[in-house]
Structures are given as structure tokens and as C-alpha cells.
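Read-outs: derived from the displayed coordinates by stated rules, not from any lab. Given the structure is predicted, the values throughout are model-derived calculations rather than measurements. Cβ atoms are built from the backbone, for glycine too; each structure is taken alone.
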Structure I
Amino acid sequence: YQYLLATGFVGEEKRIEWIETLRQIHLQHKLFSIDYNIGQQAIAHPTYLPNLGGFIMHASTMHLDFGMLHEGDLLTLLENMRAQFNTFVVRECTVSKPSGAKINATILTDYLKASCEIDWITLRDPQLRLPT
């Protein structure tokens, strides 16, 4: 339980840390621009977890849109996010090639576009008094 508290799985969601982690991954791996939008937190009712023992599961959906040199950029982003946080589920990612995009071996540019939906998951312990 203490580990889950320390990692942010139980308690308040950590939006600022999520965004800071995206920024660090972006800089460290020299990725192309990343646009994101985090939706409002809502109570989740996953069918795969019918009994949460009194805990209440919440999810906030993050939409990510970013350019990639190749598909490996998507894996790099997700693997590095997973190394920092183990509290999200990738709902969907689509990779597309913009129409008219041509590969030029002398120019590094984002030849592919990715769009992902990620659910950030947190559990609320009803015994903890959290600000509303």
C-alpha cells in the first residue's frame, strides 16, 4: 500500500509530473513536437476489476499528437513514460503518414504522425481525506 501511495497510484493524480515527464522525454530523446490535452478526471468502472475493496478508481484521458521520424519514436515515448509511471493504460494509438509526405534522406523531419489516447489511472482510498 505504501508503494502504491509513493508511486501515485493511490491518491491525487499527478498531472504536473506527467507533463514534466513528457517534456523530459521530449528533450532527452530529441523527439519532434508533442501536443497534449488532458481531459477531466472521471470515475472509472472497469469490468476487469469488479471488486476494488472500497477504493474508487478514477481515470483522466490524455490525448497525444506528435510527429515521428520513424515508429521507434512512439515506442521510445511510451517505454520512457512507463519507466517513470506505471499508472496509465494506452487505449489506442494510430500512426499515419501525412498525404504527400516524401522521405528525403538529407532532411530530418517528422515523416509520420501519431495520435494516442492514454488513461491515467488513480485509486482513491475512501479513508484518506483528500481535498475536493
Structure II
Amino acid sequence: IVPPGPENPLGQYALRLSNPLYLLHGTNKPLGVGRRVSHGCLRMYPADIEKLYRMTKVGDNVLILYQPVKIGLRGKTPYIEVHKDYRNNKELFQEAVNLLRRRNLLTMTDLNILYSAINEKSGIPVRLTYTE
């Protein structure tokens, strides 16, 4: 057990979930945020966990989603964000097509850009149409 202080990997704030094996917590090493560096905990930047900690109370519901493919709109322009599928149980291209189809965005999507985004898995939103 590491006592509170600058060497504590949990940072200054931690939120316990109903499953005691997982926490939402800060970190003393911000470079680990967004990476698979722990055994299931969700690390956050110190300023973000402090803000979240102050906004929540015991009993608030938490929903954690595993979603390697996300589709969104900025104005009327479709974007995709693709992350590595650590569970290796999804066909990411088909998942993306299904999501785009459900939102009536497939016809405005450039499939070459879609293929590239799926292959790169950068975790950064990518515009799915050519810029004009």
C-alpha cells in the first residue's frame, strides 16, 4: 500500500464503483491516461478527476461502455473515432457500417476514408467526407 502523496499512483482522488476491483482515479503519471497501464481502473488527468469527484455523490450511477468504434456529427459532417479492439471480438469495419447505416450517414461517407480510419485505429476523430 502506497500512502497518500506524490508517489501514490491513484493521485489525490479516487471514486469507488460497485465492483470493488475497479476505480475511477487520478494518477501521478499523466502519460498513462488513456492507455492500458492498470488492471481495469480508469485513470484520469488530475484536474479532471478532481472536477468529477466534486460533481458526484455516493450512489450516482456509472455506465462504462466498451465501444472501439464511435460515430458522431459535427454540424452535418460525420466523423468516426476508432480504437484498438482489445477484446478482438468485433469486425470493426462492419460495426462502423452498421452504426453509419443506423444514423443514415452511410451514403455521405467516403469508404476510402472509412477503411483508412479502421486500419489506423488512432483514437482520434476522423472526418468521413472529403473537405470541399
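Computed over structures I, II, distance in nm of label points 7 Å out along Cα→Cβ at positions 23 and 71 reaches its largest value in II.
Upon calculation of relative contact order in percent (Cα under 8 Å, 6 or more apart) from the atomic coordinates, which of the structures I, II produces 33? Checking each candidate, the match is I. Among candidates I, II, the computation of Rg and Dmax of the Cα atoms in Å that gave 18.2, 56 used structure II.
Figure out for me which of the structures I, II the number 14.6, 42 belongs to, where Rg and Dmax of the Cα atoms in Å, for residues 15-86 alone was derived from the coordinates. Of the structures listed, the value fits II.
In this comparison of I, II, the computed figure 2.5 for distance in nm of label points 7 Å out along Cα→Cβ at positions 79 and 111 is attributed to II.
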